[in-house]
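The next part holds the structures, each set out as structure tokens.
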Structure 1
Amino acid sequence: MSGVHLLGVGATSLSRRARGSRPLAREAVAAALADAGVVAGEVDGVAIAAADPEFDRGCFDVLGEAHRPYRCRCGIGAVALHSGWDAVSAGASDIVVCVGYDASPADGQPLGEIESRAAAAREYMQHSGATEEHLARVAAKNRTHGAANPHALLSSAVDPAEVLASEMLSWPLRRLMVATPAQGAAAVVLGSHELGRRGPRAPRVLASVLLDEDSRGGATIARAARLGYFSAGIGPDDVDLAEIEDPTPVDELTAYEALEFGPEGSGPELVESGFTALGGVVPVNASGGSLSQGQATGAGGILQLVELSLQLRDRAGQRQVPGARVGLGLAGSGVTAGTVTSMTILST
């Protein structure tokens, strides 16, 4: 298995407005190729996560219709990423573009999903001692981080009091504690070790783990973390920042412990100490996460790598984590069963 590098990234702004999937595909793919310094003819693999055939057409508007030995079609960005990494790592392709897309549904998140996550939040609060204030502080942290992200759907900072004053959906979850579905696209260009050496600071993919297990409470995340750390040859203390899927604050809190940033039940402590805020020991969701950028399945896992790449190349602007060298991306919920969990570790 050869080394895999993240050669370039591109993303559109996330929005509730319908912009059409085809132009979004063209924008994200063109930006990623330009960032990588790669032309379409060099690309010998494509992994697309989208349910809209018009999005595919937009991708091939940029990439051309040439036959490519490797193609993957799925509905989840994390799956597209892992399959692209696998193709390059195994030597089946030299350059793979992984791209994902989400359309924003008009009716927002289903009530049943919110109630399921609220039940998980109550369970977490019971065994960890977390309060509504802790959930509000996580949501406010991510919204504050997102205020510095020009691509975020919600770009205004809020404080915990504003979160707690927002509409109650299903206790303890309030309106500002639940991510809004968004429309947007994101793309990354993965390349072989030889290609990674030709560009300035192309981060290396130290580990890519994909699990499809029917468990909850962080068990699958913990397993992915053990596999990822072992594969990368690092431990949790080596991680400088993380992007964690956060449809609600409890998803992020559960992940802290599963990723071994602290012992079981320590999530509230980490929030109170500022451990996971910008300026803290391991900033989490410097991009603003799903709570600022919007919830996305097709683009989400790919969008995490866009942020991590910018951070590791010192190009994240006001939300930059100083001296960041190792970044971790986690896609998949620790509080609902039956979801795909993906963990990716990048390093300069």
Structure 2
Amino acid sequence: MRIFLDIGHPAHVHYFRNFIRIMEQKGHQFLVTARNREHVTELLRFYQITYVDRGAGGATTPGKIWYLLVTSWRQYLRARKFRPDLFLDFSTIYSGLASWLLKKPYITFTDTENTGVYRFFIKPFSKKVYTPACFSGNLGSDHHRFNGFMELCYLHPHYFEPDASVLETLGLGANEPFGIVRFVGWSAVHDHGKQGFSNERKLQLVKSLQKYGRVFISSEGPLPEELEPLRLQLESHRIHDLLFYASVLVGEGATMSTEAAVLGTPAVYLSDFRLGNLIYLEEKYGMVLNFGTSEKEQGMALKSAAMLLGRPGTKANGARQAEKILEDHIDVTGFMVSKITSVEEQLSVSN
């Protein structure tokens, strides 16, 4: 089977990299297209995934619209030359036109409830959309759920084993408590009108954590000058090793918050978005604390993060909860392979 796969975010590389490897071993062929953005191309090169650069995207609303139109047409031209049997992505919105014009099935995944604009461009074209069971929305008759998280595509023990050498790389002791802070860029379409921590709050957060351990900052945008020396200097593919050993993660990134929880590191997540997987991880496992962005809730989040970093039993409890999470959920890459293989069988019958 020939599969046209589009990548739009660093997390998408992780979602599909093991799937690509397994399917290629079975004889399937891929054309991978990817947005040229922070860490995407770096990860694709590291995992030796051949790809076509589809550009960096637009910075303004008119620019985003123009990029959508031009890129959708270019994706069609690429696909017409590649002759795929199937289109696949994580709701990146650029495959729908090509799949419709070429009359080929289009399957997509998502775990984010607040992306209505994406579903507007995807639903008319997609054959199926898959989400975690804890996804709170209903996407219609083509909506199918699986018992897992997208992060288990690559953090399941079948694919991930933490590398403790990351501690030495950053000058950390074996049992030294430390926190990771994540700030996002707020430039995605579904981030329109939203904003995160002010610079003042960023400083308050870091200083409150530094009372109990070292702090490393992962940020998509610029930092206050005082915090720039704390910016994490680490290859993209090693972030999950660091997350595994961290005492706490706090910040604005939903994907990294889920990753932390799955790895046994409690996450303090601040956003006005209420995401099903993070609410589920809070209510069932206590591994995520969800807060809004009001001044009051930001203050509560800062105190909670400092408490987790300063509490000796935080990591031991997190490890126990991570074991439960793994016991309760599936290997999602294995699920993908099974479902896409069944599509191949259906295509063979129809032909």
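When FRET efficiency 1/(1 + (r/R0)^6) of positions 40 and 168 (r between Cβ atoms, R0 = 25 Å, to 0.05) is calculated, the result is 0.00; to which of the structures 1, 2 does this value belong? Before the final figure, lay out each step's value.
Values: 1: 0.00; 2: 0.35.
Of the options listed, only 1 reproduces it.
Identify the structure, out of 1, 2, from whose coordinates distance in nm of label points 7 Å out along Cα→Cβ at positions 48 and 224 was calculated to give 4.5. Please list the in-between numbers first.
Working: 1: 2.5; 2: 4.5.
Answer by label: 2.
Suppose you compute helix-only ellipticity at 222 nm (-39500 (n - 2.57) for each DSSP H run of 4 or more, over all residues; to 500) for every structure in 1, 2: which one lands on -13500?
That value comes from structure 2.
Which structure, out of 1, 2, was relative contact order in percent (Cα under 8 Å, 6 or more apart) derived from, given a value of 25?
On the way: 1: 25; 2: 15.
The read-out was computed on structure 1.
FRET efficiency 1/(1 + (r/R0)^6) of positions 80 and 240 (r between Cβ atoms, R0 = 41 Å, to 0.05) computed as 0.95: which structure among 1, 2? Walk me through the numbers before you get to the answer.
Values: 1: 0.95; 2: 0.65.
The structure behind it is 1.
If Rg and Dmax of the Cα atoms in Å is computed to be 20.3, 65, which of 1, 2 is the source? Working shown, then result.
On the way: 1: 18.6, 57; 2: 20.3, 65.
Source structure: 2.
No value in this document is a laboratory result; all are computed from the given coordinates. None of these values were measured; they are calculated from a predicted model. Cβ atoms are built from the backbone, for glycine too; each structure is taken alone.
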